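The data blocks that follow each hold one structure.
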Structure I
Amino acid sequence: MAWRATAALAVLLACAVPATAQEAATPLVISDAAAAQLLIANNRLDDAKKLLEHDLAASLDDSQTLFLLATVAVAQKDYDTAISLYRRILVHEPGAERVRLELARTFFLKGDYDNADRQFRFARAGDINDVVKANVDHFLGAINRLREWTVNFSFALAPDTNQNAATSASQVNLFGLPFALDKSARRQSGIGLAGDIGGEWSPLLNDNLKARVGGDLSRTEYSGGQFDDMTLSGYAGPQWLFSDWDVSVLATGFERWYANQDYVSGAGGKIAADYGITSDLLIGASAGGQQVTNRFIPEQSGPLLSGQVSGTYILTPSSLFQLQFGLNRQEAMIAPYSYTGLWFGGGYQQDLPFGFSAGFQPAFFLTRYDDALPVFGKTRSDDTLMLAFSLLNRRFDYHGFTPRFSYVFTEQHSNIPLYSFTRSQFQIGLTSLF
């Protein structure tokens with residue numbers, strides 16, 4: 001074939017040595033991979049691509065062929081193809097640092113800085129030398145300044161065993177007397193649709209200052225609309241950048257609709273900081289407050305103060321671990337609705353063979369109210385356990401989306417039975433974050 005002859009000629013020219021007229025010609029045997037590397041080095045990208053595609057047809061999962069094809073795609077600025085090829089390798093070799101480095105660099109060249117940041121940090125946790133680590137740190141610093149747009153999207157089918165987060169009890173005691181609960185106030189199961197879209201615009205104003213403007217819209221919709229739940233949130237403010245950390249001062253606000261009616265809203269602000277102890281170990285902290293207005297139960301309105309500390313450690317090129325701790329304080333209009341909440345949680349994520357990525361996020365919440373509700377005759381106290389599991393497969397990558405399955409189990413124990421419940425939420429859909 002013509003392209004094979006071209007490849008052989010390029011190799012022979014590259015490897016030719018002086019010979020006397022009396023010396024017999026010695027046949028030169030070279031692998032297709034070596035020939036492709038020489039073609040790439042000589043900018044014969046189309047010829048290298050044809051050679052490699054022929055080889056890939058005979059061995060669909062050959063890592064070296066996939067890597068070289070990705071190298072050609074990057075050189076031709078076909079970044080989406082290169083990303084897909086690198087991910088095909090990681091499906092079988094999730095711990096391959098060199099592949100993650102090239103995947104991260106390709107995301108960087110494409111301008112997808114969120115994914116570039118994630119892959120650079122994973123790669124840095126591997127067995128790479130100090131020179132490469134310093135180069136990765138340079139990229140991470142550049143990403144923090146260059147990242148201007150962030151967009152995420154997910155959509156899923158959402159079966160739910162308790163879509164209204166209600167008790168399964170058939171009666172409750174009010175003022176010491178038993179009353180039967182209406183069916184609509186008891187646990188209802190169903191299948192809904194869940195979607196989320198969010199993003200941030202953060203232009204660089206000068207070397208050490210960015211503006212941040214972001215928002216998020218999430219909605220879960222069930223048949224009949226009785227338990228539809230939608231929240232719109234947003235924030236805006238400046239962010240100061242330093243060598244290893246950053247600080248943001250943001251105005252914040254949200255609006256929530258339940259059963260397609262105005263439910264609760266809030267407006268306020270927060271200060272947030274992130275610090276990279278190393279590129280593998282990151283900590284963050286935030287504190288803020290909002291004036292919350294509850295339209296269903298006006299007595300629950302009032303200032304809400306919150307604080308949070310989190311830490312993320314990249315364990316290996318294919319795994320990470322997280323810890324979180326938070327505190328909330330609601331000053332409602334009346335003491336029985338005022339409360340203090342304490343929560344803590346963790347998370348572990350692991351890339352597995354065959355393209356799977358698994359995650360586990362447990363959390364525990366303690367909520368203590370200030371005074372007794374007269375109708376129940378006792379001060380409310382809730383303990384809530386949440387266990388979240390997620391599984392996706394990176395092998396199926398369609399225009400930046402991959403299928404994802406998640407399961408969230410919630411069990412709340414309250415000293416007032418009306419507020420005790422269990423819930424299992426499933427989501428089967430697509431995500432752009434992987």
Structure II
Amino acid sequence: MKKFAIYHKPLVSFIAVFFTLLTMSSVEAAKSKNIKKLLETRQCKGCNLKNANLSGLHLRQTNLQDANLEGANLNGADLRGAFLKDADLTEADLRNARLEDANLEDVKLDRAKLNNTVVNYRTVIEQKWRQIYQIINGKPNKNLQAADLAGANFDGLDLRNFDFQGANLQGASFQGALLKGANFNQANLEDTDLFISDLRSANLSEANLQSSSLQAVDLREANLNQANLTKANLSNSYLETAQLENANLRKADLARAILINANLSNAQLYDANLFAAQLKSVNFEGVNLQKADLTGADISDSILTNGLLRKTKLEGASLRVMNLKGTNLSGLNLSNVDFSGIDLSNTNLSKANLSGANLQGTNLSNADLTKTDLTGANLTKANLSNANLSFTDFTNANLFQTILSGIKLDFTNFCDATMPNGSKRQC
């Protein structure tokens with residue numbers, strides 16, 4: 001049985017690839033046949049023309065009822081008088097297409113490109129899409145409060161200072177759009193694509209941005225207080241001085257995001273990805289960072305009062321000049337973290353991994369370091385007065401000029417450690 005699995009695996013793979021290519025070839029052949037039928041008979045009801053290239057074609061008064069035109073290229077096509085009822089034009093390119101007198105009743109136009117598309121008053125089209133068409137083609141009303149704009153394609157548009165308060169924008173696309181100062185308060189932006197858009201000083205308070213793409217978006221000085229950003233992609237985004245108080249960022253991706261001076265007080269960051277994020281001078285007061293990944297992040301000079309850090313990943317992070325006084329850091333992996341000069345007095349660090357950590361000049365007075373791993377850590381000039389060092393491992397640690405007055409020692413390991421007077425402790 002084993003030989004059969006080994007020697008026939010390449011054959012099975014070949015057969016799978018062969019049938020995949022055969023299926024693709026059959027689909028393309030059928031599509032070509034449908035295009036030929038459309039051009040010759042003007043009739044293609046229910047045809048599969050997905051991703052078909054129909055750019056610039058003369059398709060006047062054709063019957064495309066219930067046709068699948070998803071992703072089709074209809075740029076510059078002449079569709080005057082065409083019957084497109086119930087057709088699927090999702091993500092289709094209708095730029096420069098002529099749709100005068102066409103019937104687009106119940107047509108799916110989600111994320112379709114409508115720039116420079118020509119329609120007239122006899123074009124049968126849902127009022128929602130006529131409004132979206134007008135916004136795209138320069139005849140907008142800036143007051144769009146509570147408007148239904150779900151699935152609209154606003155890529156690259158200048159929508160600065162527009163009012164989208166309470167609007168339904170679910171599944172819409174704003175790639176590269178100018179949205180500075182726009183109002184999205186309480187708007188539904190779930191599954192929206194805002195890639196590289198400009199949202200500086202925008203109001204997104206209480207907005208629903210769940211599962212939205214905000215990659216490389218400029219959100220400096222934006223208001224995101226109480227916004228729902230669950231599972232949102234904010235990687236490489238600019239959030240300097242942004243307001244995120246009470247925001248829900250559970251499982252959000254903030255890898256390499258810049259959040260310098262941002263306010264995240266009482267935000268929910270459970271299981272969020274903050275890998276290599278710039279979090280200098282951020283207000284984390286009352287933040288839930290359980291299971292969050294802060295590997296390599298710069299959290300220096302930030303406030304973390306009453307924050308939850310259970311199972312948080314902090315390897316290689318910089319926590320310089322932070323006030324973590326009284327914080328529970330027990331059991332965390334804090335290897336190679338930079339804690340230099342910060343206040344860790346009265347902190348619970350029991351069973352934490354601080355191997356290779358930089359604790360130079362750190363205040364660890366009255367800290368609980370029971371069963372803590374400090375192998376290879378730099379504790380030069382640190383203050384460990386009255387700390388509990390029971391079962392603590394200081395192997396190869398540097399304790400030069402460290403204050404150890406009033407400490408509790410019980411099975412503490414100083415093997416090869418540099419002691420406060422500069423001497424080397426023998427194993």
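Computed from the coordinates by the stated procedures, all read-outs in this text should not be read as laboratory data. Since this is a predicted model, take the numbers as computed values, not measurements. Cβ atoms are built from the backbone, for glycine too; each structure is taken alone.
Identify the structure, out of I, II, from whose coordinates helix-only ellipticity at 222 nm (-39500 (n - 2.57) for each DSSP H run of 4 or more, over all residues; to 500) was calculated to give -8000.
Details: I: -8000; II: -4000.
For helix-only ellipticity at 222 nm (-39500 (n - 2.57) for each DSSP H run of 4 or more, over all residues; to 500), the value -8000 is produced by structure I.
Given structures I, II, which gives the highest value for distance in nm of label points 7 Å out along Cα→Cβ at positions 77 and 389?
Details: I: 4.6; II: 7.8.
Top value of distance in nm of label points 7 Å out along Cα→Cβ at positions 77 and 389 goes to structure II.
Can you say which of I, II returns 0.05 when FRET efficiency 1/(1 + (r/R0)^6) of positions 141 and 221 (r between Cβ atoms, R0 = 25 Å, to 0.05) is computed?
On the way: I: 0.05; II: 0.45.
So the calculation was done on I.
Given that distance in nm of label points 7 Å out along Cα→Cβ at positions 325 and 349, derived from a single structure, equals 1.7, which label among I, II identifies that structure? Present the calculation step by step, with values, prior to reporting the outcome.
Working: I: 2.3; II: 1.7.
The structure behind it is II.
Looking just at relative contact order in percent (Cα under 8 Å, 6 or more apart), which of the labels I, II belongs to the structure with the highest value? It would help to have the intermediate numbers written out before the result.
Values: I: 11; II: 5.
Ranking I, II on relative contact order in percent (Cα under 8 Å, 6 or more apart), first place is I.
Of the structures labelled I, II, which one yields 4.5 when distance in nm of label points 7 Å out along Cα→Cβ at positions 61 and 341 is computed from its coordinates? Walk me through the numbers on the way to the answer.
Working: I: 4.5; II: 8.1.
The correct label is I.
One of I, II was used to calculate semi-axes √(5λ) of the Cα gyration tensor in Å, giving 55, 24, 18; which? Intermediate values should be presented prior to the final figure.
Details: I: 55, 24, 18; II: 60, 29, 14.
Working through the options, I get structure I.
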